[in-house]
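Input: structures, listed below.
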Structure I
Amino acid sequence: MNSGLNIFKLIADSSLPVQLVLLVLVVFSFLSWVIIVRKYSQMKAAMENAEAFEERFWSGADLAQLFREVSNRGAENGGMENIFESGFREFARQRQRRVHDPRIVIEGSERAMQVTVTREIGLLERNLEFLANVGSISPYVGLFGTVWGIMGAFQGLGQVKDVTIAVVAPHISEALIATAMGLFAAIPAQWAYNRYANKVERVASRYDVFQEEFSSVLQRQIQSDDAA
């Protein structure tokens, strides 16, 4: 930043509508960064939980014992643990009711798991729409502030007899701050939305694969119990 450009003075000297636009963009940017930081932690936890639970699940542990461990943890469970818990809980409930049709038992478990998958993905997607909206509309909000500022600048310049670059430059700079602020708010929000949306898709794909594999395990469990 060169010594001739005082951002805070330009903002202070700008018109009220431009200042309101800048305030809105600052709020957008602040909320975006809060969501970005929280989503980073949430996505990281979801991936780590999925890896840890899959390792436990495929280690050969008894499903009933694993279910008891997961149930006892309660709210500490992650997404994949909740999927497992809902599926096995429905499986056990159907078996206690002496349902002998494997297809009915598996379909019940799959429905329970799908409901949980939808809920877990919904939690991961929460507030991503806000990031997308900030990324889309912030440049236009900033452009509105710029247009308004330029209109005010030209209206004021119409009252000046000798118009030079030295006279015009501060007014144009004042107006362009709104565009710069719009980009400052939009770029991180749009980047974060694209990145986190991709991560949500990867997590959702992992949940779907686990659901299918777990359904196969339950089906083999039914066949083993019936054979015994």
Structure II
Amino acid sequence: MPVRRLLPLTDEPAVRQVLGQISRFDWVIFCSPGSVQSAWAAVPRPWPTSTGVAVVGPGTGAVLQALAGDSFGPSHPPLSPRQPPFDAAALMREAPFVRPKGLRILVVRGETGREDWIESLRAAGAEVERVAVHRSEPTALPAAAVTLARRWLEEGAVRPVFCLFTAGDAIEGLSAALPMAGRDRACALAVHPRLALALHKCGWLRAGVIEPGETGLLAAIESGPTP
């Protein structure tokens, strides 16, 4: 059930100029699958061997590998956090971002995002530039899908209901469209602790955190409670 769509900004000359000069940077960090999808057509080929590439989590890494193929080679794989929670803060605990003084870093992301980790890099001596490659706009929830979700919540007393949330605006959008009744029985799954906390505040009392990807989702469903 999509709650937003991404509009690429890579047709803007300033954005294309930055992406076309990634060899100026020591590291390029992609912040989301959408940032990879929006930016990839505008980056130079081949990828400069002197520029490292990093991602905030396995979902972003999977999209990058699908688009890039063998662009980076076995000796130059994308850097990613080694364990959850997968986010920019976790990536900052990986070398070389622990001591980034002197590094030139390009952050590829949407128009909005957290700034704390970027400021931390700058405070530690890194030169950080950001480029917004897409903007997000809300979409109307499909009426048929909302009706189905309402019915599932009503039936939660007789069969398990699982809802997977992958973004904060998805929590806001679906919570506004669904009644409070039934949320306390449904198993709400989130891919980050911040999302699980937001779910609790919206009445999803069985909210829990899973690892991103199909494996984490299937494990949560298999181990979930029965009504």
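Values quoted throughout were computed directly from the atomic coordinates according to the rules given, and no laboratory measurement underlies them. This structure is a prediction, so every number in the text was calculated from the model and none was measured. Cβ atoms are built from the backbone, for glycine too; each structure is taken alone.
A value of -30500 was computed for helix-only ellipticity at 222 nm (-39500 (n - 2.57) for each DSSP H run of 4 or more, over all residues; to 500); which of I, II is the source structure? Could the numbers behind the result be given before it?
Numbers: I: -30500; II: -9500.
Going label by label, the one that fits is I.
Assuming 32 is relative contact order in percent (Cα under 8 Å, 6 or more apart) as calculated from a single structure, say which of I, II it is. All intermediate terms of the calculation are to be shown ahead of the outcome.
On the way: I: 32; II: 20.
The read-out was computed on structure I.
Using FRET efficiency 1/(1 + (r/R0)^6) of positions 109 and 133 (r between Cβ atoms, R0 = 25 Å, to 0.05), single out the structure from I, II with the greatest value.
Biggest value here belongs to II.
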For distance in nm of label points 7 Å out along Cα→Cβ at positions 93 and 149, which of the structures I, II scores highest?
I
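Just checking, which of I, II has the largest value of Cα Rg over 2.2 N^0.38 Å? All intermediate terms of the calculation are to be shown ahead of the outcome.
Values: I: 1.63; II: 1.13.
Between I, II, the highest calculated value is found for I.
Between structures I, II, where is Cα Rg over 2.2 N^0.38 Å, for residues 37-116 alone highest? Display every interim value, and only then the final one.
On the way: I: 1.21; II: 1.10.
That would be structure I.
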Which structure, out of I, II, was FRET efficiency 1/(1 + (r/R0)^6) of positions 69 and 141 (r between Cβ atoms, R0 = 41 Å, to 0.05) calculated from, if the result is 0.25?
I
